[in-house]
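Each value in this text was obtained by applying a stated rule to the coordinates, not by laboratory testing. Because the structure is predicted, anything quoted here is derived from the model rather than measured. Cβ atoms are built from the backbone, for glycine too; each structure is taken alone.
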Structure I
Amino acid sequence: MDINEEIRGYMARNMGREEFIKYVATAIEHQLKEWDGNYEVFLLMLKKYEFMINNGDKYYHVKISENELDSLQKTSPFGLDRKVWTELETQGLEVIRGSGNYIETILS
C-alpha cells in the first residue's frame, strides 16, 4: 500500500476528527486485507473511539479518547496509525514488515 507523508500531513491538519479517524480505519483495513482478505475493521464512536478488528475467531480492540485522538492528529501525520498498529501488535496481531511498505513508514 502506497502512502505519502506530505499528503497525510495535510489531511491530519485539515480534516475533522471523525473524518480523519475514518480515513485511518480505512487505511488499516486495506493493509490488513492485503495480508488476508478475511480481516474486518469496525470503528465505533461512543464515549471513546474503538477500533474492532477481527479475522475468523481472533478479535482485537483499540480504544482512543477524543483528547488522545486530537493530540495524535496534531502531533504526527501517522501518530494515530502508529498508536493503533502498536496496540494491535501488542495484542498478538502478526504485523508483516517489509522495506518501503505502509507498516515500515508507520512503525519506523
Structure II
Amino acid sequence: MAEKKIDFSAAYQVKGWRGVAFRLRGWKQVWEPCMCLMEDEDGYEWEEETPEGEWVNDPDRQTVIAVMVGDDRRYEVDIDDLIPLDDLDYCAECGQVGCCHDGRDRSGE
C-alpha cells in the first residue's frame, strides 16, 4: 500500500467537522518501551518491559494530530478524513471556512 503524502504546513477540513479549518501538529505517537532480557538461575530467558522508553511516530502512519485554527485542543484524525484547504478558503483568525474576518483579499484580483 502506497503511503499517503501529508503536507503538515497546509490547512485541512476534517470529515465530520464541516466548516472548520485544522492545522496538523504531527503524526500520532505511541509509547515504545525499552525491553530488557531477563534470565533465571536455570538459564530460562525472557524479555520484560522496563519503565524506560520513548515516544515514536505511529508506524502505521494512518493517524495525525490536528488542532482547530484558533484553538489548542488536540484531536486524533485519520488521514483519510483530511480535505486540503486553500489558504483563502478559511479565516486565519477564527478558523471558520468562508469567513473573511482576517482581512485577506479573497477577490482573486
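Couple of notes before you dig in:
- Looking across I, II, the calculation of mean count of other Cβ atoms within 10 Å over residues 45-52 that yields 14.4 traces back to I.
- When relative contact order in percent (Cα under 8 Å, 6 or more apart) is calculated for each of the structures I, II, the largest result comes from II.
- Structure from which 0 was derived, helix-only ellipticity at 222 nm (-39500 (n - 2.57) for each DSSP H run of 4 or more, over all residues; to 500), options I, II: II
- Among I, II, which structure scores highest (criterion: distance in nm of label points 7 Å out along Cα→Cβ at positions 53 and 77): II
- Structure (I, II) behind the derived value 79, 31, 23 of Cα extents along the principal axes in Å: II
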